[in-house]
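Trainee: Structures are listed in the sections that come next.
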Structure 1
Amino acid sequence: MEKEAKKIILIPTDFSEVCQYATEHGLILAKAMKYEVTLLHVINKATHKYLDEENLDKDSIKVMMKKTAKEYTEKYGVPVNVRISQGKLFEKIKKINKKIKPKLIILGTHGKLGFQKIAGSYVLKVITSTKTPTVVVQKKSNIAGYKNIVFPITSSTKDRQKVSWAVTIAKTFGATVHLIPKFESEKYHKKRIINVTKQIKDFMTEYGISFVDKVSSPEAGNFAKQVIDYAVDNNADLIMTLVDKDKTFVFASWDEQIIFNSSQIPVICINPIHTKKSAWAGAWS
């Protein structure tokens, strides 16, 4: 039986600007939720190239990490631990995640560029293989926390597993959750989505979460685009999505449009827990 996740947020960093944004998100979450932060740097070919270009040695990485951790601890009042590992980036993130069992991973994404390319296929592989909820951050600040959370709903009953994280984050920051049920014309799926949406609303009401809902439209383009457009129009700080790829790294365009949205809105990706019964599984601290 696996050990329960600990109150730790794991943040891989390559010291780039986008990773600083990711770290800020992680620290704001950790401070509000009373979690610890573990900063991870993986020394690989990209690191060695960077060190050579800057005329630095590997000890410089340790100095940078320890200095950064101290500054963050003093600024945010959050315990910040440092881990440095050597090897392949994805494999080491996966290994450290398995070892420390964090509640969350925060990944800064560079799109297709960057010092260590913690993005693209790396992001998708981490999301799928670790099964740890992962917040994907682009170049967007999080000084004020999360006040508007967009929650797409499909006919999958597994969508209910996003609810506990939505409730946890909403209660922590006093946020409003924006429910967007996907329009379905087919009778079976329409009935399922109505039932799932009602159960989610009942759960939000039970825990005193402020929410609004807006059904998507078949005339307004694909569902991912509608979700992103709605998030932009309503100043969303976070979009919640569910990924369930059964141990493959093949993502549909719908997932990638949400995760790598051009509006750079952070996305929390939840991997569903497979149970015999439908579950409201997730973040409870």
Structure 2
Amino acid sequence: MSKKRTVIFDTDWWTDCDDCVALKLLLNSEETELIGVNINAFMEISPYSIELFLSQYGRGNIPVSVDKKATDYPDPPKNGYQQKIVETYSDGEFKSADSYETSVKFYRRLLSSLNEKADIVAVGFQNSIADLLLSEGDEFSPLNGMELCKAKVGKLWAMAGKWNEDGGREYNVANSKRSVTAAKIIAEKFPCPITYLGFEAGESVITGGTSVISDENDALAVAMKAHGSENGRCSWDPMTALLAVIGDEEKAGYDKVYGNFTFDENGKNYFIPDESSDRCFVVKKYDDAFYSRKINELISCK
């Protein structure tokens, strides 16, 4: 058996539940090993709820961090699936976000400890990764953030942008000044290859729900029902996670469009074709059922 590739999951764990589908997909993957989860939008309940989610699949040892500076994203969910996860699995206990590592410390500690490169699956706002890029050397590594990523990150798989239109605006990028600034830094400066899966790719692919997860006590079923998505949800995040799991865009069912990417101050995305670039966005080659079937097969496993 070949050695598993290591991945880090970077999620907003915010208003939508497709993050939960993506996380269970990564946990069930036989090709990759999840070594850490970072939450890039601050909500007090988020890190404990994600730790409890991981614990339901026997993976409570996976380290969790949270970007404690990212407090200014608008419209945080109230009584969302995060609350339901805590109510269902916590036995009445609660762990404060203060007890979890900050994002930059988490990334620098984890990456510097690796003997081989890890991929990052980024399905929310990109501020934590941008802050990592701008970080200086510390007790974990003398390398600055750019140098550390170049040495220790293989690829960034990012759910961001709307690539079927020049000047498109997508939530993960255009949510706030913080998210716009971060996405621009990543697009222009990240020292490793990037594959973007855009809004247009995942909108019409529906995955999860009670028809797929038959056990109503499964943590994913609990989260999706609490979100109001018991019949399934759009698959932006799980499609990105599946790309990383397969590790090859064409094998995963996509054409690649290479070029250089940027975002303006309003979060609008722009793309200049360039076959020599190490950045690309993906275009589906098959019908939606192809992708939903692959995702549902993975998340339906225990």
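Any read-out appearing in this document is the output of simple, stated calculations on the displayed coordinates, not a laboratory observation. Here the structure is a predicted model, which means the values were calculated and not measured. Cβ atoms are built from the backbone, for glycine too; each structure is taken alone.
Trainee: Match the computed value 2.5 of distance in nm of label points 7 Å out along Cα→Cβ at positions 151 and 191 to one of the structures 1, 2, and report its label.
Mentor: Derived from 1, not from the others.
Trainee: For structures 1, 2, calculate Rg/Rh (Cα atoms, Kirkwood Rh) and state which one comes out highest.
Mentor: Max of Rg/Rh (Cα atoms, Kirkwood Rh): 1.
Trainee: Also, I was wondering about something else. Figure out for me which of the structures 1, 2 the number 26.9 belongs to, where mean count of other Cβ atoms within 10 Å over residues 7-14 was derived from the coordinates.
Mentor: 2
Trainee: Among the shown structures 1, 2, from which was the value 1.00 of FRET efficiency 1/(1 + (r/R0)^6) of positions 167 and 263 (r between Cβ atoms, R0 = 25 Å, to 0.05) calculated?
Mentor: Corresponding structure: 2.
Trainee: When helix-only ellipticity at 222 nm (-39500 (n - 2.57) for each DSSP H run of 4 or more, over all residues; to 500) is calculated, the result is -13000; to which of the structures 1, 2 does this value belong?
Mentor: Of the options listed, only 1 reproduces it.
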